[in-house]
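Taken together, the values in this text are just the output of simple stated rules run on the coordinates, not laboratory data. Just so it is clear, the structure is predicted and the values come from calculations on it, not from any experiment. Cβ atoms are built from the backbone, for glycine too; each structure is taken alone.
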Structure P
Amino acid sequence: MSNKISEYRKKLNLTQPQLAEKAGITSYTIIQRYESGQRIPTVYNAVRIAKALNATVEEVFPINDKQD
């Protein structure tokens, strides 16, 4: 799952720990794993991250509708 967490976070000059705190996520390593694609956020966390980044879920977690 592709995401733009890092892009939006950097636009707001936030560190991973700052974003985690702002989104109410217990550990910044979770943000690291989401950014690297090692983990996929729950819908609940995706909403919290998007709100913390002043963006929509669709903007931060774009869906690729192209079929191979």
Structure Q
Amino acid sequence: MRRVEMQAGTVAEMVAELDRLWPGMGDRICDSRPAIRKHMNVFVDGERARLDTQLRPGAEVFVLTAISGG
């Protein structure tokens, strides 16, 4: 797990900043609509989030990939 601190007002702004830091990261998190990809989960302070979800100062955001199998 990697921890990153940044300033962003929304999840979309956070994704853009992640893409600036690690080129291609935005495409891994979002599709072309843009929307969060179906196999990705973004949580803000423990609640499922969308790109337009507001981020308060000090918000804790988790970006997780869905895992399945048998």
Structure R
Amino acid sequence: RGNLTVAEARENVAVAEYESAIETAFREVADALAGRRYLAEQVAAQAENVATLRRIADLARERYAEGVVNYLQV
């Protein structure tokens, strides 16, 4: 009877550790997905910013080429 109690206790500990490991794994995956989503949003925002700055630079070059502004204003 004593050996059975010890075996059951060990089984309970093993199950608890397994459940804890599963919970940790799910939490880590959720955190990684949230981080990936955040980084994707940041990349999209930076790409939009780069496109806007390129348009501004192109417009400044055109204005300079047409004599609308001088070099110091560009």
Checklist line | Structure from which 0.95 was derived, FRET efficiency 1/(1 + (r/R0)^6) of positions 32 and 48 (r between Cβ atoms, R0 = 25 Å, to 0.05), options P, Q, R | finding: P
Check: Out of P, Q, R, which structure matches 23, 60, 14, 3 when P(r) over Cα pairs in 10 Å bins from 0, in percent is calculated?
Finding: P
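Which structure, out of P, Q, R, was mean count of other Cβ atoms within 10 Å over residues 8-15 derived from, given a value of 10.0?
R
Of the structures labelled P, Q, R, which one yields -6000 when helix-only ellipticity at 222 nm (-39500 (n - 2.57) for each DSSP H run of 4 or more, over all residues; to 500) is computed from its coordinates?
Values: P: -14500; Q: -6000; R: -33000.
Checking each candidate, the match is Q.
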